[in-house]
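Colleague: Below you'll find the structures, each written out as structure tokens.
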Structure 1
């Protein structure tokens, strides 16, 4: 949950960079570059489950989640946001922002087929609700959660998570309850609930691959922590958690801190300034001490959705969705948390365990093609900066879900995710093409094709075509839409849609191009696959 108040300054900076690049290449019609896929050098690798997703704990249990925007509202308009955003209630108590969501049907054949097409992946079952969830100790239904808890996770629903993970080749990542019901008479966290999770998970053939102690400890007031919870309290509780995991579940990796909402001070105010009781990540890490986690995790949201506009939260607009300033917020957050990783947990892999366009459920245009630029650009730019795993929030809930939560129809971001998973392997290559307005170019080894190369070329310029001169022949797959705010997307001019039965996903067929110059139309996203590149780094 990050700031966008400095949009004007950053836009000017991005424009200056773009103009400099343009002057160097004397391009009038748009950005241009040359690419020799056979010569691209490896600059690192990502986890085989790099592209992953969240299924919120609240989706599993059912409950109050972010209220969907009216479908009649224009996706780019400010009107149509849920009512109640201007009252004086704190964010965690304003129920006008939420609506009841029934439990997600994790046994749905359609859901499993679409999730499996993104596998292998991690499925993170966490979120704010996980901080106050009670795992039942028997199969007998509870009418309400015990004192000190906010919701109940039945054994059947956790079994559904385990079965889903097995079916779609996903490994489970989670976090544990930290609310009053987990604490002793002195207010110290106890591992009773965590042990129950481990015991029951093992008993039904499941496994928790990694876990954060709690969801977003930087925002304890929102996350059901005791009143006045501070960095020293967190360090005390985290030590109990750390020692318990090392003894009771040594095969599970500890991720943390799972922080959110911060920026370097020179970039101005952030969401942290609008919420009381926050704990800054430097204070958390200083209190816990170095080398306490196996994975350094954080969350990234470029701003808050329109739902939270009345809470003093930083905002953005659909007009900014393709701007260099907006896309660069990914780098700003990474820079902030990477420096803390280097200071306290050097060498540990970086995971982003929550990311979407905006927090508070996403903006109305999160479900349209315009957000696919943000989604795929993040995957590209973070992979080349050695981030190992990115977990999109969510798979199928609220406006930022990859799938519509009612119909399970793919949104444009799902189609982008599917193409990424199909083409982009785990070895990251250096395109030697700097990011510039109208051309963001990323390359990986082509998945399951020795010597092959896959390139992602994003033209975020709304009016000018870009040019990419390629050495060698390629297959081209271009995503476009008649309108940027469309909820449908076209691949090489044909609207992507699900089929029936076993042929649910369409058959991919690329357009033959090159060698030579190819045009990148304004506001399009193109994957190029060079099956016969002969790249030595990809053998």
Structure 2
């Protein structure tokens, strides 16, 4: 139906929206949005924590993803409601920014909206709720910072504890002791210290996957692993003390861009033509050899004849490497990518202790190892099935991200819902100093924070009321790290259990969840355009443009 504004001119309503549009206003619009957001939060709630369940997601093509990662779950499901899409965006933003806490941020945002609905039903205006949430979020960030523990950014023991906490809720939890060491080493390898602390680009950690063996065969390569083989059987398969030429051009005779004909009238001309082609290709191999290179990594193709000449000079060559691989090789080996072999010099060569072709399953890979102070590394994930490897990759992404967060901002808090409970208790006392209805919103914010330990308890099969009451009593006594130990089913000191999380993740959760909830609460009018109908076969009705059919 087209929508009309209430005013009428000459008894006729004025149509302002096109046919098929829909509109909901006031509390109806708010309730619909809140309900959609809460449904999304409830969808991933059961996947939260070490005792959380996995989700099996089947897309339209039948591809299956099994995961407990909040961002992946929300990315795979096809969400239609606009408010629900905002929750998906919150998870994605949190994942991009800090790499972990994606399930927490959605659960917390959903709880903020659920508690806000109670206030809306009591005729508290949404603007007042948003104002209360804003003040409470600012205070929560200060409280988190006050209770956080300062650590050394290169303390391997603490970084490992943070990585293990991140992996505790993933499918790799049984092997997390071994895998956490790899994640910590990988981050510290690529960390670059500047005037204002460490800078880490996790793109410098290339994750490679190969099914076969077990998770314990996963390894960190101080260099780069390339899923390509040595291109010629006559080339060496192993080169020690490698000097590596990186080239971004085709080592082939270029074809002309337009049709060309060569008139050959006798065999001598034909032979001269072939000799010249061979000379040009030999020249390419000679130029590479003159620089002292004994390994060649080419981003584009290498002609068969060039391969032959390179093999005669005992140069190991790989072709059609990815652009990202070339960039990482340059960082790892200290070389430069040349766009023209005429410009290639010995100063452009990268260095590595070993370049070797190895067999992984049915495939051959080239490993470049022993790079001097590599600023790019490869992480080779092994596992029994593709599904396990994919979930291990997601686990590594989270572990690497939280280690990076701590290296860049060296503050941590204990886990198990302990910091949320501590901050919630202090927020309640702070909120007593507020006046008016804003105080109600601030108290609701504190209550919503407790959804984290509550959900941990529920997913572990515990009674959430008993756990929350016990935690509150412990925190009142000053036990600020009293949290839910989901394995024993009791409230324990999470710091003594070595369960730690980055402060940066907690701050991001509070910021993102409160902003998303506030944005949804401020919406009081939803105007949805009609969906365009699919074009019938054969074009518009009647066969004429604009649907004009019949005689004319």
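Nothing in this text is a laboratory measurement; each read-out follows from the coordinates by a stated rule. Fair warning: this is a prediction, and the values are worked out from it, not measured in the lab. Cβ atoms are built from the backbone, for glycine too; each structure is taken alone.
Colleague: Give the label, chosen from 1, 2, of the structure having the highest value of distance in nm of label points 7 Å out along Cα→Cβ at positions 327 and 447.
Modeller: Ranking 1, 2 on distance in nm of label points 7 Å out along Cα→Cβ at positions 327 and 447, first place is 2.
Colleague: Any idea which of 1, 2 comes out highest on FRET efficiency 1/(1 + (r/R0)^6) of positions 47 and 71 (r between Cβ atoms, R0 = 35 Å, to 0.05)?
Modeller: Max of FRET efficiency 1/(1 + (r/R0)^6) of positions 47 and 71 (r between Cβ atoms, R0 = 35 Å, to 0.05): 2.
Colleague: helix-only ellipticity at 222 nm (-39500 (n - 2.57) for each DSSP H run of 4 or more, over all residues; to 500) was computed and gave -7500; which structure, 1, 2, did it come from?
Modeller: 1
Colleague: Could you tell me which structure in 1, 2 was used to calculate Cα extents along the principal axes in Å as 98, 86, 43?
Modeller: Going label by label, the one that fits is 2.
Colleague: Additional query: Out of 1, 2, which has the highest value for relative contact order in percent (Cα under 8 Å, 6 or more apart)?
Modeller: With respect to relative contact order in percent (Cα under 8 Å, 6 or more apart), the highest-scoring structure among 1, 2 is 2.
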